[in-house]
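Given below, in the form of structure tokens, are the structures.
Please treat every number below as a calculation from the coordinates, not as lab data. The shown structure was predicted, so the numbers you read here are calculated from the model rather than taken from an experiment. Cβ atoms are built from the backbone, for glycine too; each structure is taken alone.
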Structure P
């Protein structure tokens, strides 16, 4: 489990594709403090397992299913990625419950600068919009955000300067794809109601 509060931006150092999977070597510093082989880490909001590590890098392997559902298959050497280690029982849950199980890819359709905030409009697959509600939580590339507005097939999140500067959102443009993870509580409620 993660909180959606990004710890640092890592850099893709190497990519190796093999038999439908993709090995990513990621340069980092802060998240390496206590990162061990076998640990879970969110890379662009996608839960991955550390399979190797060095003094200033770690490696994960994204399998075919992950590559199909996320933007990890579109990364290139030199790209920045949001990184967050899994929470411990003593961690403050400052964002919201983020599992790292990305369900859809959205597309940035508008970026606006209003005062000190940035407004990011994201087009969302219509069948997933039922999980998007104003003032509800959503994760974009692993970043815990609050939905400010929503309409038929898109929503807007307002980004404070700190979040803008500490995440890969600062590098995004209109037309870019982002990983979407919807609120897990909403999905559990839906599942319970459907069972009735």
Structure Q
């Protein structure tokens, strides 16, 4: 006989019971949601944590106990998984905007040492700027640029996807924007 749980499942409302039943029978919900719903329903129907784990095809009764405790705190939100591992974002919106602002700026060959941006020259410029980012890496710069829709051209420069410069017969340089650029990316 197992010992009494420290944090037993609270009484389910009829609405919660109905939702858990729907989720547990669903074929379109993610598999993790279905398993958690089955575990909660088994515990609500009087099964032990070990039996609830076995019913759902799992082995860990500790995981069921943690799920029950989370369900008591958060309700149906406990069926969805929490954020996984991984480092938190180091650079927030302001820093990302600073990287994009620097990438959009036309480089000055005398000051920046280049006529076209590369990841290394962008990194050097961002680290040297007074309002720059002293520890930014080329990996971060590349990720921010890709996320913003910039692409790497064969001319070894970064430019915004869907925007090109056209020289007209008159010699005038126009900026042309492709309105279907987002659709073509995917």
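Of the structures labelled P, Q, which one yields -3500 when helix-only ellipticity at 222 nm (-39500 (n - 2.57) for each DSSP H run of 4 or more, over all residues; to 500) is computed from its coordinates?
Details: P: -3500; Q: -14000.
Of the structures listed, the value fits P.
When you work out mean count of other Cβ atoms within 10 Å over residues 106-113 for each of the structures P, Q, which one comes out largest?
Largest value of mean count of other Cβ atoms within 10 Å over residues 106-113: P.
Can you spot which of P, Q the value 12.1 was calculated from, given it is mean count of other Cβ atoms within 10 Å over residues 10-17?
Q
FRET efficiency 1/(1 + (r/R0)^6) of positions 34 and 90 (r between Cβ atoms, R0 = 25 Å, to 0.05) was computed and gave 0.10; which structure, P, Q, did it come from?
Q
Comparing distance in nm of label points 7 Å out along Cα→Cβ at positions 82 and 170 across P, Q, which is largest? Please list the in-between numbers first.
Working: P: 1.5; Q: 6.3.
Comparing P, Q by distance in nm of label points 7 Å out along Cα→Cβ at positions 82 and 170, the maximum is at Q.
With mean projected area of the Cα convex hull in nm² as the yardstick, tell me which of P, Q scores highest. Before the final figure, lay out the partial values.
On the way: P: 11.8; Q: 17.8.
The maximum falls on structure Q.
Can you spot which of P, Q the value 11 was calculated from, given it is relative contact order in percent (Cα under 8 Å, 6 or more apart)?
The read-out was computed on structure Q.
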